[in-house]
1. Here relative contact order in percent (Cα under 8 Å, 6 or more apart) was calculated and came to 18; which of the structures P, Q was it taken from?
2. Who wins on distance in nm of label points 7 Å out along Cα→Cβ at positions 19 and 91 among P, Q, i.e. which is largest?
3. For Kirkwood radius over Cα pairs in Å, find whichever of P, Q sits highest and give me its label.
4. Out of P, Q, choose the structure whose coordinates give percent of Cα pairs over 14 Å apart, for residues 51-106 alone equal to 62 when calculated.
5. Match the computed value 0.25 of FRET efficiency 1/(1 + (r/R0)^6) of positions 27 and 67 (r between Cβ atoms, R0 = 25 Å, to 0.05) to one of the structures P, Q, and report its label.
6. Suppose you compute Rg and Dmax of the Cα atoms in Å, for residues 11-82 alone for every structure in P, Q: which one lands on 11.4, 31?
7. If helix-only ellipticity at 222 nm (-39500 (n - 2.57) for each DSSP H run of 4 or more, over all residues; to 500) is calculated from each of P, Q, which structure is the one that comes out at -15000?
Structure P
Amino acid sequence: MNVPYVPDPSLDLVMERVVDVPPDLVWLAWTSPAHLRQWFCPRPWTTAECDVDLRPGGMFRTVLAGPAGERHQHLACYLEVVPGARLVWTTLLEPGFRPSPRQDTSGVPHFTAVITIEPHGTGTKYRAVAMHRTPDGRAAHDAMGFHDGWGSAFSQLVEAATGWSRTH
């Protein structure tokens, strides 16, 4: 039974967009390392490395590289994979559903992400939710620029996917 999730404004950050990109290309952007590396973090940062083991318990790992040589690894575990429609992953667990013993080196508090992709006309209704354990974690992630960062990255996804639609 699929129970709709209702965000908790004291714990969750939400970004929603409707874009003129087909859902299959938004899915490809999130699930293909070669495509994900093109858009995943706001410029001038880049995604230097990416591993996607697209199954519950599988690894979602990125290494973000900054313009001054900074490197931040993010390691997460997929909890749910609904092809073409929904991805859920968390930094609270490592691959194989093992509890994460570490803090993220970038300062981002641990969170669980819910990415939903729905057809909307010829485009896509996209929703990203970052769920936090505490209001302080939510506030810290928000203060780090969640909306600007995730929004900029998603705009880069749209830009890149527009090119893919012409070449794929």
Structure Q
Amino acid sequence: MTNSKEKPDLKTKVRALFDDFLLEKQYRKTPERYAVLDIVYSSGSRHFEIEWLCQEMEKQAFRVSRATVYNTMQLLVECHLAIKHQFRKKASVYERALYNDPHHHLICTQCGKIIEHKDPDLIQLIGAKSIRRFTPSYYDLNIYGICSTCTRMNRKKRK
């Protein structure tokens, strides 16, 4: 998580990257696109769905269509400022891509809950892994299983 001193610098950096991307692709620089970017990078490292993002836009008095939010998120994914996850058959989940602590996802196959898991040993092991003729930008590790809440519920049902 970034401290308050880093936040303006973070927003400045991601805005500059987004500016460059929009300019290169000859897309319009609209206030709505920048509002989506600001919300994504103000949310910390949390996962979010488009529905949450639309609600946040409304809270900030930005009246935009759901299509605009979807399209802007596609642009953020395309320019590597956001990551789109598709866990099982659930709706897409997003998170910011830059300045995010490395983590893994534990996904419950029963209730669908997503838990961020930070394992320094695993992060170090993966970071030290050299792949011949390939330079990784980032990685995504998802572990599927059953969460402790569902395990307890299953035990109660069996008794």
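1. This figure was derived from Q.
2. Q
3. Q
4. Q
5. Working through the options, I get structure P.
6. Q
7. For helix-only ellipticity at 222 nm (-39500 (n - 2.57) for each DSSP H run of 4 or more, over all residues; to 500), the value -15000 is produced by structure Q.
Just so you know, all these numbers are worked out from the coordinates, no wet-lab data involved. Keep in mind the model is a prediction, meaning the values are calculated, not measured. Cβ atoms are built from the backbone, for glycine too; each structure is taken alone.
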